[in-house]
Structure P
């Protein structure tokens, strides 16, 4: 067993607030950290590898995972099911490796209600302003104006769930926000629940008292 248990790190934000960039930086900072690999019932696309890009499941297999409480969170998207299998995450946590979840508030609620909630660290990323959020979406030049308007409408509902998270960061300066994020992760790794060796150490200390 590792000296510590891994964290199940949830990062959520409205689109354009910087969540994806911060997630990539975390993985680069600690290569032992990994993204959670989702399961899906949609067919593999060209070049996608089972167990790397997704765990590809039939509808029956996916339903069995849900029925047997083996999914941390799941949802239906355009007639296909997507979710986070519990087994690989449990294995990583016991091995002392952090797992990063890039999911929305709904998925976050399910994970925080799961059997692994003791190891959850949830962080919400806010933009400095709505004007800046829209500017970032426009600067990405990835979506049409219509899609950006839909994202902006959705962001209000997403932001309303900030209070459900352990930490909230305002991403006004990316480098500064990343430093804050690293500080949070390093601190949370020292939580009592993340240090399985503590109880043994306490027993040793108590035994030493008896031997005095």
Structure Q
């Protein structure tokens, strides 16, 4: 084992601390959940739930924001193959406008957990304190950097949403969704000011631009 691999193994060992505490109590189906797309002006919010095989260390898994797009795409496929179960929950922009982004995020998390083919016994969730699920859960501040399960979920959620935004870019190329993924960049706001809103914009987020 090389020094780098040893270092990575130790990092992942630390990221399994919350999971191992549950494994040691005989709770083996531990799901991590995280979301992507809480802040953008357009597109859905996406949550993912991932149950890893107990003790499985997937090399380079980390908070999706700390990874390159290439690495996220690679890990997206690896996690789907190696996870005991995974699922995504998607809430569209119209629902976000109707119930607000906080409730929409919670709904996406609920959908993800309920979509798991293998039912979770316990859930580790990134930061969110109120998730409407019937499974015990622990909110962990900055959980995507502290739990491998949550980090894996952050990758699944982020890549799933990015893929959706690439498809929306084909439908609405004038907004540049492929580049900024719906976030409020100068390019995006300029396009909104010049063209107006399209069907996938969150009207409640864009009031100040139109």
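Only the coordinates and a few stated rules stand behind these numbers; no lab work does. Not measured: the values here are computed from a predicted model. Cβ atoms are built from the backbone, for glycine too; each structure is taken alone.
Suppose you compute FRET efficiency 1/(1 + (r/R0)^6) of positions 70 and 182 (r between Cβ atoms, R0 = 30 Å, to 0.05) for every structure in P, Q: which one lands on 0.40?
Clearly, the read-out refers to P.
Taking 32 as the value of relative contact order in percent (Cα under 8 Å, 6 or more apart) derived from one of the structures shown (P, Q), identify that structure.
Label of the source structure: P.
Could you figure out which one of P, Q the value 20.4 for mean count of other Cβ atoms within 10 Å over residues 14-21 was computed from?
Comparing all candidates, it corresponds to P.
Here FRET efficiency 1/(1 + (r/R0)^6) of positions 6 and 86 (r between Cβ atoms, R0 = 25 Å, to 0.05) has been calculated and equals 0.95, so which of P, Q was it run on? Kindly include the intermediate steps, with their values, before the conclusion.
Numbers: P: 0.95; Q: 0.35.
The value was obtained from structure P.
Tell me which of P, Q gives 3.1 when you compute distance in nm of label points 7 Å out along Cα→Cβ at positions 110 and 142.
The correct label is Q.
With distance in nm of label points 7 Å out along Cα→Cβ at positions 22 and 102 computed per structure, which member of P, Q shows the largest figure?
Working: P: 1.4; Q: 2.5.
Comparing P, Q by distance in nm of label points 7 Å out along Cα→Cβ at positions 22 and 102, the maximum is at Q.
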